[in-house]
Structure 1
């Protein structure tokens, strides 16, 4: 691979000192070898691709810590429902997903994430209808095609409505079968090596859709295999009431009883935490995937992000499933996270640079990957977003980080994953964006007969 030199751009490294430059980045293979002020040093040796970064801001690639890619093909439904009502409306539709549908949804969701500056994404896939085929492989294949670094969670549900859970019985798995399939997924896909493009986590879905046995044995399996754990927690007041009624515990207490807290765990949402829960997550090293747009769309509330950060917890950003966050752009979540925090705690509750840190190094910490991802430093992976901020929407904002976070969504001039260009000048280079859209529309019609208007092909 040729070396790549980016020059003349603003650089927000998001390193521990928060260093920023007007300067350069030098990439050799899949790694950053130099970052600094002014022109790049003479690199010599192999051919070099020079990139003029004038008018741009370079940041670490964004890290998406929570998603449900299969939901891309059910966007725009259950528009006025809260979480439980939304799930009840959509579960019967999701019961019909198969490999073709999931492949189309994952391709569209991951392509759209790349166009919004994301270089790494998780996917919490917890729904495996009988006869649906190999759904996890469908998402992995889509990630390989788009070219994003991928961290899927092999999720599971074994508590259907007949056993006091929320999901219909036809979309939950047998406990032993779910655990066996999870272990098999780790054996097939998990690559813990440096520079890996694919790692696997274990993701029992939520307190109201999994039995305590499944949660505990999933946690035991994760520790035996040396992989991470992910689940939903305290997303709504209904979650809190459910844990109190069924288990006599707060959500954090219940999660701790099950082994679902610790430095190898990150939790989605955590909107409704009491002070004890905030401090317990921080004390145990448990990470949090903050999903502000999804929480707003479902009217779930605003997570106590300032309290979590002040307590020392790792907080990343997630777009969540596109059926509860139709925008699906991680870049836009930087501003949404800042606004949500300020709605809760006032104008000083979160700065633009703190929002950028949550979307980069904070997400890398949640995934246990901060040694290679999340900041622009020599020896780290060359996962880089170069944002164009000299257009009309940003031109009068002198602070480049404020332009990115306060301003409108910035076009991605260049997105590198391990030094490989995925997006250039706002266009995907690995896959055909129009084909992704066509396949997603076709899958949605196949699944639930949407698009009644003639303007849709």
Structure 2
């Protein structure tokens, strides 16, 4: 037979807008889809939720059947990413790059809005004057958290009188300069994560409350709840808490029970306040009603429960675990910003971003010149222009004599250099805290 070969579009063979995986070359890309667009045969590239909110060992896997989709729906996942090179596609879906560009644009528009309305977030004392005291407070808080939680695992009752003094010390440090303790809260040992995470949530919650203008007495109650928020995990068997593979449905259900268990444990604790109990009970509730243990929605969740859920996820996202590498702060804040459209109170997320700052103290940043610096003052009223201590030159691979640059002020250094992004300390073998 003569003539040109017949070419039939691949989509003509397929139902709806889904493109099947055939041995034909087309552009492979990661795409952003709604959960209701998910079908068996798709390959999930990223569940687009905090790793603490799902039982899967990995964020990447092929969807084999409707049971897997139902499991994802139960987790409250609203949007996710698929890999079209390993599974089915969705015609017209945005690429990962397009979605991230939209979030980036919205995020920085909001940051610009913060700049126009700076508020009053200046610390009472310089970081240098507080960091030594903050290290002592952080160390003492870790020891108390370790003792209290370990005793709870043995069935002993929580002694609130042991918790209150360390929470008071944290509160006083936060009022002097909250950036000191916030920076130290990112220091964690993978083997001691549960105890250190409890201290970090306490510090972040107290700092959050201070930025929101709450009274010290309220901050202390919230801080006690933060330090004890995961106490229910002491009733979860170690083989589930530390399981290195995907949790079964019953195991994940048991893991989720820790919030309700914590509530019951604290209800029977002499001297505990209702505010502290709410923090422990509601830190896994989600604004869209997809959380646990009670599936509370919107303002059914107490404001301190809403704040605790934001803080808990942020600290988990930025922490290194045995099976999870922590994000840099700005990436975690962008995720919270993205999820504020569903999982979190949007207004509270904005307040939290202002509390933490885009460039927290102790974070490592890359400059346009190729030099690396440590943020020593985030300037919460000028979030994009912190004070940076320049310490390393990637062009020559050598350490530099520390030089401080205040990017909030115009001048020669401002005109010739600027921050282009965060860096992970382990990549360069740099301990940022040695330069504070």
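Computed from the coordinates by the stated procedures, all read-outs in this text should not be read as laboratory data. Note that the structure is predicted; figures quoted are calculated from it, not measured. Cβ atoms are built from the backbone, for glycine too; each structure is taken alone.
Quick notes
- Looking across 1, 2, the calculation of Cα Rg over 2.2 N^0.38 Å that yields 0.94 traces back to 1.
- Structure from which -10500 was derived, helix-only ellipticity at 222 nm (-39500 (n - 2.57) for each DSSP H run of 4 or more, over all residues; to 500), options 1, 2: 1
- Structures 1, 2, by relative contact order in percent (Cα under 8 Å, 6 or more apart): label with the highest value: 1
- Origin of the derived value 19.1 (mean count of other Cβ atoms within 10 Å over residues 156-163; candidates 1, 2): 1
- Comparison of 1, 2 - label where FRET efficiency 1/(1 + (r/R0)^6) of positions 340 and 396 (r between Cβ atoms, R0 = 41 Å, to 0.05) is highest: 1
- When FRET efficiency 1/(1 + (r/R0)^6) of positions 108 and 372 (r between Cβ atoms, R0 = 30 Å, to 0.05) is computed across structures 1, 2, the figure 0.65 traces back to 1.
- Comparison of 1, 2 by mean projected area of the Cα convex hull in nm², for residues 84-275 alone - largest value held by: 2
- Which entry (1, 2) yields the derived value 0.75 for FRET efficiency 1/(1 + (r/R0)^6) of positions 100 and 356 (r between Cβ atoms, R0 = 25 Å, to 0.05): 2
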